[in-house]
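Student: Listed next: structures, encoded as C-alpha cells.
Where a number appears in this text, it was derived from the coordinates with a stated rule and is not lab data. Being a predicted model, the structure only gives us computed values, none of them experimental.
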Structure 1
Amino acid sequence: SEHLQDIPQDQVRVVATATLRLAANADAFLDEAKRILGVPVQVISGEEEARLIYQGVAHTTGGPEQRLVVDIGGGSTELATGTGAQTKQLFSLPMGCVTWLERYFADRNLGEDNFARAEAAAREMVRTVKESLLAQGWQICVGASGTVQALQEIMVAQGMDEYITVAKLQQLKQRAIQCGKLEELEIDGLTLERALVFPSGLSILLAIFQELGIQTMTLAGGALREGLVYGMLHLPIGQDIRSRTLHNLQQRYLLDAGQARRVSALADNFAQQLVQDWQLDDRCRELLRSASLIHEIGLSIDFRQASHHAAYLIRNSDLPGFTPAQKKLLATLLHNQCNTLEPIPLTQQNALPVSQAQHLCRLLRLAIIFASRRRDDTLPAVRLRAEGETLQVILPAGWLSQYPLRAEMLEQESRWQSYVHWPLIIEESPA
C-alpha cells in the first residue's frame, strides 16, 4: 500500500478472481482491502477473467492467429477462443487446482481412483462447453496456467521438447501414481511450491485434452496480469508479435537494420535450398530469421566477445511472442554465431530437435560471413547441397580469388565446423 501511494490512481487496477467470487465474506474483505490499499478491488466475472487472459496471450504469444487459450486457476478454469485480438467465445468453469485438490485428493493419496474421479468430474465440466468450442475450432492451443508452467519446467529438466501432449501428461500421471502420496511426490523439474496442486491441475488438464481432442499445447507468454496492463495502455495488437519484439530490440540496441535484413534474407535463402535435405520446416526458418535479425545485439555492450554478450542479453530479456524454449534456442544460436563452436548448448535446448538446431547454427554462421561486407552488390549467388551432415557450398567461378578476405573466413569456418564433426566443403562452379 505504501508503494501504491506514489502511483496515480488512474494507473492502478486491482482485480480479484474466483477466490473472492466464491468467498462468503467477500464484502468485508473488499472493504478492508480498499482501506489498506487506498484503491478499490474489482471482483471480475469469470467471463471477464477469460477475456483478460486472452488479451494477455494475444499481446505476448506468437503463432497462428486462431487460438484456444486455457488457464487453470486455483478456483476456476478459463477457456477462450479468438482470432488475433478479437475474442470469440469466453467460458469460466468452476473447477481449479485448489478446489480439485480439496475435493479429490484431500487424503493426499495419489492412487488411480483419485485421479479417475478427478478426471471424470473435470470431463463432465468440459462437456458443457465442448460443442461450442469444437464448432469454433482453433489452429493453436495455448496454456496460461501454473500447471502448464510446471509442465514446461518438467519437460525442460527431462530433455523433452516444449510441446505438451496427452502422451506426456499420461506419463507424468503414472509417475505421480508411483509416488503414492502427495508428500512423496518427486518428479525431475517439479518444484516444491508447485508440487501440492500439480496432481489436481494435471487431472483437469488431462480432461481438457481428452474432451476437446487437443493434439499439442504450448506455454503462453502472458495471461491475466498482462491483459490488464495492455488494456490500460490501450496498445493495438500488431499483426505479428514476434516481428514487433524483434523490431523493438533493433531500436533499443541501435542495430543496423539493413545489415540485419541482409543476413536474415541470406540465411532464409540458404534454408530454403535445404528444406528437403535437412527437413527445415517453417518453424525452423522463422527462428533462423529471428536470430539473424538480432545477431549484432552484443555489439551494444562490447565488440570483444560480442556473441557472448548477445546470448546474455537474449537470455535475460522479455521476448513477447517467443516461448521460453525458443528464447533459449535464440540465445544459443547467437552464442555460436562466429569463432569457435560450442555445440553442447545446442543439445540442451528443447525448441527444436538437436539436428535442426545444429543446422540453423551452421546456416547462420555462413550468412554472417557472406554478408560481412555489408553490401548487397558483393553477395554471391551461393548454392548449397547437403548429404547427411556434409554441407557443400558452391560459389561462382573466380569468386574466392576476387574476395580473398571472405575466402579466408570460409576456410577458417570449414576448419571450425570440422572440429565438431560438421563437414563443410567450399568449392567453385566450373568456369
Structure 2
Amino acid sequence: MNKKKRCKVKEILRESKERLGVRVMGWVRTRRDSKGGFSFLEINDGSCLNNLQVIADHSIDSFESVSRKLYTGSCVCVDGNLVKSPGKGQSVELHALSIEVFGSADPEQYPLQKKNHSFEFLREIAHLRPRTNTFGAVMRVRNRLAYAIHQFFQDRGFIYLHTPIITTSDCEGAGEMFQVTTLNPGSPPMIDEQVDYGKDFFGERTSLTVSGQLEGEVYALALSEIYTFGPTFRAENSNTSRHLSEFWMVEPEMAFYDLEDDMDLAEDFIRYLFKDILEHCSADLVFFNDRIDKTILERHRRVIENQFERILYSEAIHILEKSKKKFTYSVEWGANLQSEHERYLSEEVFKKPVIIYNYPEEIKPFYMKANEDGATVRAMDVLLPKLGEIIGGSQREDDYDTLMNRMKSKGLDIENYHWYL
C-alpha cells in the first residue's frame, strides 16, 4: 500500500507550481465562508510564517459534517490539487478533494483567535503559544541559529564536545550554582555541624554546570580547536534581561590563540550568524520588524556591513565619564560596565557593534591571562546595539604559578581544580 507523502507549506509556496494529488497537514488559522457555499481555510503547518489557502466546497464527501469541525485551531489533513490563485497574497491555492479532521477545536473555548495577543496572555496558555506567528517565528530562527552555529565551527575544523551537566567545579568562581543532591533537605546527614556530602549520590557536593569552559580547555590542549553548545544554569537571583536561570551557551576553546585571535573569531562568528539568518529566515525577520521592533532589519544590516569598533576598557570608561548622559549606575575605573553603559557605547557613540578589551583583573575570573601592567587581563566583551553584551571571552592564563596565586586570591579550593592545573 503506497502512503501519500505530505507536502510542507513552505515547499509549496516556494515552488508555486500547479500540481495534482497534493496532501497537506496542519492547523486551521482562519475560516471564511462565502455565500456561494464554499469555505476559505488558511492552513499553517509551522514550516514557514505564511499560510496556504484551501478552498473547500460541497464536492467534498460529507462536507456538511466536516465543515462543522473546521474551526480555528482544528488539526486537518487535506488532499487536493494546487492551482494558480486569482486572489492577492498567494501564488497558488489548494482546491480540496477531501478533508479529514484529526482534532476539532471548540470555537467557544479555543483561546487563539485572529487578533494580537499580549505576551502576558500567551504565558497563561504556554501549551498553545507555539501556534502563534511570533513564537513560530522565534523557534524557526532559533532552529536556524543552532544549525548555523554548528556549521560555522565545523567549516573551520573545530570539534564539537559534550561537557558535563552535573559538576563539582564552579568555573566562574561566583558560587551562584544550582545544587544537585539526593539528600533529604529536612534532615540531611551532618558532620561537625555541616552537611555530610560524603553520603550524597556522588560522595561530594555537586551542582548544575555554569560553564563547560574548563573541561573544554582540557580538550583544546589535545585537539587544538573545540566548541561546546548546550544548556547552562545560573542561580542568579536577579530579574533582569541580563540574567537567566537557564540558557544555551556556545563556548569555543582554541589552543595557540591570543586575544586578537579571539576577537577576530568572535566578530566573524556574529557576522556569519546574522548573514545566515537574513538569508534563510528573511520572512520571519520582516515579521519581527513589522510587528515587534521596526529597527530590527536596520540593526541587522548594520552588524553585517560594519567592522566592529575595538576599544580598551580604559577608553570606554573615559568616554562614559566625559559623556553628558545621566546614568543610573556610576562610572569608575575598576567597576563592571552595566547594560546602560554598554548600550550607550554601541547605540549612541559608535552606532555599531563594539568590542571592549583589557579589563581590570579584579572584576574577572582567575583563568584570564594577565597583562604586563599587572592591573588588567586579556579579556574582551562584544556589545551589540539594543542588546549589550552578547559574547565574553579571553586569552587564558598559561603560567602555573600565576594561576595558583589568582585562584588563592579568589578564595577557590585548589583541590577541586587540581585536574585543571
Structure 3
Amino acid sequence: MEVKKEVLEGNKVKLEVEIESDQVDEALEQAYRQVVKDIEIPGFRKGKAPRKIIEQRFGEEVLHKDALDILIPQGYSEAVEEADIEPIAQPDIEDFYISKGEAATFTAIVEVKPEVELGDYKGLGIEKEDTDVKDEEIAQRLEKMQDEHSQLTTAEREELQEGDFAIIDFTGYVDGEEFPGGSAEEYSLEIGSGSFIPGFEEQLVGMKVGEEKSVEVTFPEDYHADDLAGADASFDVLLKEIKVKQRPELDDDFAKEASDYETMEELRVSIEEELAEQKENSAENNFREELIKKASENAEVNMTDTLVDEQLDQMFQRLSQSISQQGMDVEDYLGYMGMDEEGWREQNKETASERAKELLVLEAIADVEDIEVTDEEIEDEVNEIAEMHEQDPEQIKAILQMQGQLSQLKEDIRRQKTIDFLIDNN
C-alpha cells in the first residue's frame, strides 16, 4: 500500500491511498460471497450463481460498494499509522476508484490533533498558598456552629434592625394586579440576608411591630420567572413580630451538644485540624492548576473547534449527572438559570478551549520528557478503584476492558505523572 500525505490548513491532512491489486481482488471475492446470498438467477439455486454470471448480468460494479466497504476502513487505518497522524474526527472519503485486477485508490481528508509548540514549563516559580489556620477562621467556624444551634426568640424592642428576623405578611402587585407566588403570611425573613428581591429588605429596616408599609421594588432582568423579569412591583407589608437569634455560649456544654467532643478545647483543636486539612488540599489543587495554566499559557496551539466541542460535551455530561443526582432535570435547571443548552455551551466555550489546550500541552510535555505508564502503575490504580468500591480487582479490570476504559485510565495516570513532573521541576 502506498500513502501520500499533504498537510492542509485548519489542522487537516489529506491522505492519498493506493491499495495493491491482490488485496482488491480478495475484497471483490469477499464481496461476491456476501452479495450472492441474496441473488436469484434462473438456472441456479439462490446464493449459488457463479461470480462470472453475476458480473455479466449486473456488471462488475455490483460488487464495488461491498468491496470498498471492506477495503477503505482497513486501508484508512493502515494509512493513518503509516502517515503517523492522530485523527480527532471521522474522515471525509473522496475520489475512490476500484476495478478488478487494478490497484484501488481513495482520498481521505481528516482533522488531526493540533501541533503544540511548547514554551517554558520548568522553573515556573509558582508559589503555593499559605495554609496556616488563623484564629479568626476558627472563630468563624464556631460562630457558624452557634448559628446552627441557635434559637429564635421574640425581641424585646419593637423597631426592626439589620440582622433581625421579621415575621411578615405581604402581598405583591405588578401593574396593580396580584401575581402568583407574590403573597405569604407569617413569613420569616432575615434582614440583610439578601434572599429577597434587591431593595426589599432595606426598606423594612426601622419598621415597628404592627406597622404596615408599601415597598416599591424592581425585579432583576435575569429573574427566573420571565413574566416578572425587569418588572416594577409593589408589596403591602405588615410587620407582625421581630425575632432575634439566641446563640448558645461557647462552653463545654455547647461542645457536647454540637459535636462528639467533651470540651471546647477539644472542639477547637478538631476544627483547627479540619481547616488545616481543607486548606492544604485546596492549596495543593490550586498549585497544580496554576502550574498547568502557566505551562499552557506559555505554549502555542492552533486550537480546533472539534476538541473544544468534545470538551464541552464532557463538561455538559458532568453537569447533567450532577443535576440528576440532585433530583433535577438539566433542561429544567438551565431554564431556571435563564438559558438553554446552546446558551450554556456558548457561555462555557472559553473554559472548554482552555481545558482542551491544557490537555494537549500536558500530553506534549509527557512526549518530550518520555513520561510513560507501566503495567504495575495501571495495576496499582485498578487495585485502588477496587478497594474504593469494595470489589475484586480482576472484576474491576474486566469491567474497564469491556467498557474500553483501560486506555483512558492509562492516559489519566500519564497526565498525573506529568503534573507531578511539573511540581518537581517548578
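Student: With percent of Cα pairs over 31 Å apart, for residues 98-353 alone coming out at 46, pick the structure among 1, 2, 3 it was computed from.
Tutor: The value was obtained from structure 2.
Student: Compute volume of the Cα convex hull per residue in Å³, for residues 234-377 alone for each of 1, 2, 3 and report the one that scores greatest.
Tutor: Answer by largest value of volume of the Cα convex hull per residue in Å³, for residues 234-377 alone: 3.
Student: When volume of the Cα convex hull per residue in Å³ is calculated, the result is 168; to which of the structures 1, 2, 3 does this value belong?
Tutor: The value was obtained from structure 1.
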